[in-house]
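Any read-out appearing in this document is the output of simple, stated calculations on the displayed coordinates, not a laboratory observation. Predicted model only: the values in this text are computed from it and were never measured. Cβ atoms are built from the backbone, for glycine too; each structure is taken alone.
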Structure I
Amino acid sequence: MEKLGSQTIKFNTPPTILECASIVGPKEAQGPLAKYFDQTLEDEFWGEKTWEKAESKIVKETVNTVISKAGIASSNIDCVFAGDLLNQCISSSFGLRELNIPFFGVFGACSTFVESMSLGAICIESFAKYVLCATSSHFCSAEKQFRFPLELGNQRPPSSQWTVTGSGATILSASGQGPYITYITPGKIIDMGIKDANNMGSAMAPAFIDTLITHFNDTGRSPSYYDAIISGDLGSIGKDIVIDIAKSKGFNIKNNYDDCGVLIFDKNSQDTHSGGSGCACSGTVFSGYLFKQLKEKKLKKILLIATGALMNSTSSQQGESIPGIAHAISIEI
């Protein structure tokens, strides 16, 4: 590894993304990417008594699926990086407590998937042969914790997003035929004072822009280098904001930029307003759709920048603003 510029790390022997797996809920199963997921659920409980237990089961089964697809023994995996949206990351820790692999609980809000992959890639370059990365989220458990109990039937404003129910998991390897993680650009906390928890795209957009421009400045690359630049879950409102801000700063990303939260749902038919969000948003879209595009070489170079809102119900109740974070990972084949 070597550091480039102010924040970027270059991998001189790039880790391989060996395999991916994804499981999603019923609403995601009705979306345009349904055929790319390994499994889709008929209901949000999946046989469990609570939404939280269901989320733990989802991440557990997704991890079991990716290990099986990779064809390696779990005892050969050196460590796991996993996280979710619930307090103390209980979905990950309870879901993976029987895995018997060294575990790092990670929280980066909706940026957790790329954060986990970034830390996993550093471990691969340092000591590990295989590293497992996983994230999960659940619409019902997230709404219950961050916004309002579903029983209240609160009306959602047009700027709100729909937390993706599902889990994405990947195994990184020290050897393989790619796709490769070539660069990571960890993000800084950016807080522009936005307090509206129903407008996460606006709150996270400044962090995306900061990491995007830093990545280009550090690497000397331009937006045209990539076949696709993908944000984690800014939604349609955040997507429009970053296109305009990037252009004003001399970076035209309109032609090759899209957002996982926009891709996973059909805005016109599914009533998700601004689009998808949650840890599983970028986790499932990458592990399902984008990874297959890379393996089939329909995409050869992508820049995945997952965004997160670093807030919880307590900070909102105390009148705090919503700090944003965005981590970037360059994936090439």
Structure II
Amino acid sequence: MSFDLLTTVEYGGCSAKLAPAELSRVLGGLSFATDPNLLVGISTHDDAGVYQLTPDLALIQTTDFFPPVCSDPRTFGRIAAANALSDVYAMGGEVTTAMNLAMFPSRKIPLEVLREILLGGQEKVEEAGGVIVGGHTIEDDSPKYGLAVSGLVHPDRIIRNDRATPNEVLILTKPIGVGVLVAGQRMGVACAGDYAAALDSMQQLNRAAAGIMQAHGVRCATDVTGFGLLGHALGIARGSGVTLEIRASAVPLLAGVYRLLNDGCIPGGVFRNLDYVAAQARFAADVDPNLKLALADPQTSGGILMAVAPEQAESVCVELRHAGCAVAAVVGAVRPAGPVFLDVCA
């Protein structure tokens, strides 16, 4: 399609999320019913909810949608779907069904654009081994798309964000910086090849990572999306009652990200995410200021951050790279609880 979706939005992808500090204040005033079959609920702000159906089967449920992160409708559909499906993979599950969630201004944008978005989403759901079973579409001022996704996992093999233990190492499966590159593309300062690599990264499913985590008995992980690497790492640290040490220089960046940050191309979500972690993070004096910004960059359809036994770290990284996660790397470690949840070193 020739229609440029980026002309319709100010913030695209997971950069459009409500600021994490504001969301925490809203949720802090709500109470939620409990159920003995609810294995993972809202208390730890995990990637998805998990409800036990039988002794050997649990249902994973999640949803995600956002405004366009790219110009091409079908590519946008693929990215939005991959992002929503990622929550199931972060829990160690397998995708079963999905339902489309679409908001679309039919009086301003040709309906063929919506069709392309839906086709892109369908392609990713089918790649995940799932089935689109329906959906819901409403009129809105700007387009938004995502999925409500269901998956399955054995109750004893759920991967959660609150089970990191001291001495484990942290592995990240995808490079970060897509928020910076999307902002750079909108401003006309991103290199075409760098932006294309970001689009490819966002379209990559985390399905292989889920299988590798299960094969190695990993029990703590999260996917990295709108709250940035630091925001999602904070969720692991706070839920597990540990300190996560992040080595800034070890975190893989997409090509072009450092240059754009150095030139002042900084998405607004970076500052919101830094504000969110500020009181619970310590940054060493020699941490590169641009890398500090990158660690808070809002990701869309980012990778998996997992806590792995140290003796398994090398084999897990090798398997991830062979499965298509080319820059999978050890980016830190889990330490006993200290004065802060996040300890960022150079």
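Comparing FRET efficiency 1/(1 + (r/R0)^6) of positions 176 and 256 (r between Cβ atoms, R0 = 25 Å, to 0.05) across structures I, II, the highest figure is found for II. A value of 29, 24, 12 for semi-axes √(5λ) of the Cα gyration tensor in Å, for residues 72-239 alone, calculated from one of I, II, originates in structure I.
Between I, II, which one scores greatest on mean count of other Cβ atoms within 10 Å over residues 96-103? Mind dumping the intermediate values first?
Working: I: 13.9; II: 20.1.
With respect to mean count of other Cβ atoms within 10 Å over residues 96-103, the highest-scoring structure among I, II is II.
When distance in nm of label points 7 Å out along Cα→Cβ at positions 24 and 48 is calculated for each of I, II, the greatest value falls to II. Taking distance in nm of label points 7 Å out along Cα→Cβ at positions 136 and 312 as the criterion, the highest value among I, II goes to II.
Here the criterion is distance in nm of label points 7 Å out along Cα→Cβ at positions 40 and 128, and among I, II the highest value is seen for I.
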